[in-house]
Structure I
Amino acid sequence: MLIAIIEDEEDLLELLEFNLQKEGYDVVGFLTPKKIKDFLEEESPDLLIVDRNLPFMEGSRLVKEIREKGYEIPVIFLTAKNSEENILEGFEAGCDDYITKPFNIKELIARVKAVLKRNRKFHDIITYKNAKLDINNHTLTIEGIEIPLTNNEFTLLKVFFENPNNIIPKSQIADILEIGEKSVNVAISRLNHKTNLLESIRGIGYRLK
């Protein structure tokens, strides 16, 4: 699972990265919110940990803008803003949990695990950029529009969404769809006509754009 952290205190950012990586998470850190929107266009993190006292943009405003763009990534605020009013503001902005500084690293890790588990259990939605794959309802929506898929197309797309940075070989796609490798290009072309989410890696297979 991929966790993105936006925290302007470099020492604290390194501490968070170190401890979360020890728990087996992939972690990427940002000292300012400037690059996070570009990052979300390229990657699909499972969780954002956001300080509210950020340069250039207050953390709650950043989360509001992310939510307005349709991203449903879980968010934990980790901040020194600890008044009751601050906490209510955080939840109104769209956070899933609110942790105040100073904090206990073991408690933070426990709450990270709880948010990830809760989000997966109750939503069971895999996101990639502005696309959402609903595992329970077998539906795909892109920018809020539902895209009709066959059962095989949904099953295949689920593999891509679960492996957003990996190339899926043609042979594996053929096995998933129970077709010959010569028919893979046609099947992908049909799926891409509906979704425009995949790109060809010549001689190897396909991956998400």
Structure II
Amino acid sequence: MAWNWEQAAAPYWRRPHEEVYRFLPELLDRPGRRALDLGCGIGRHLVYLAENGFDVRGCDLSPGGVDECRRVLGPLGLGDRVVLADMRRLPYPDAAFDVVVAVHVLYHCAREDVSRALAEARRVLAPGGLLLATFNDRGNSSYGRGREVEPHTFVRTEGLEAGIPHHYVDRAALLDFLGHFRPLHLSLKRDERLSEGIEPSAHWWVLAERP
């Protein structure tokens, strides 16, 4: 089930994450400029990447998100760069991108599907391409919320994310997921911006290279 973007009005979801700002120099350090925003939502990272010289594409499972993203990108002449797609079955050829950004998206499924999505991200990355992604930590305040459908995967039963799975990792599980990538950076970040309606959270930030 896709996120209901019509309800996601908090400013947090409408500006690039500060970690994406921080990693931009490393993304720009590589020669390629073809970028995919996996689970692009309403386009907060697509716009930022385009403004910094990337040839961008985006995909999302939410029809509402795709419609809003196309509206946002329309004035930039990029409205046709966004498609409705499942991250486990991407509609792009092999080695089509130099960068794949997946912020707060890969963990919204069961463990096997996380692996499938990562395999697809690897497939569409060119050799030497970079994956910038986040994963839910098992120390997250939301761990255990909802109905457990398998170890460390819970489906929310109420609220904005009702019906949406959340898979959680520790460092060992994360490294297992990244077995076909070369990790360049792993960090566990905590976020407690309660004033913005964001509940306390803990996420792994990953920068990894496709060999």
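Read-outs throughout are calculated quantities, based only on the coordinates presented, and are distinct from any laboratory measurement. Only a predicted model underlies this, so the values are computations on that prediction, with no experimental measurement involved. Cβ atoms are built from the backbone, for glycine too; each structure is taken alone.
Worth a mention:
- Comparison of I, II - label where FRET efficiency 1/(1 + (r/R0)^6) of positions 48 and 144 (r between Cβ atoms, R0 = 25 Å, to 0.05) is highest: I
- When distance in nm of label points 7 Å out along Cα→Cβ at positions 56 and 104 is computed for each of I, II, the one that comes out at 3.6 is I.
- Sorting I, II by Kirkwood radius over Cα pairs in Å from high to low puts I first, with the largest value.
- Source structure (of I, II) for distance in nm of label points 7 Å out along Cα→Cβ at positions 80 and 96, computed value 2.8: I
- Of structures I, II, the largest value of distance in nm of label points 7 Å out along Cα→Cβ at positions 64 and 200 belongs to I.
- Structure responsible for 13, with relative contact order in percent (Cα under 8 Å, 6 or more apart) calculated and labels I, II on offer: I
- Of the structures I, II, the one that -13500 was derived from, the read-out being helix-only ellipticity at 222 nm (-39500 (n - 2.57) for each DSSP H run of 4 or more, over all residues; to 500): I
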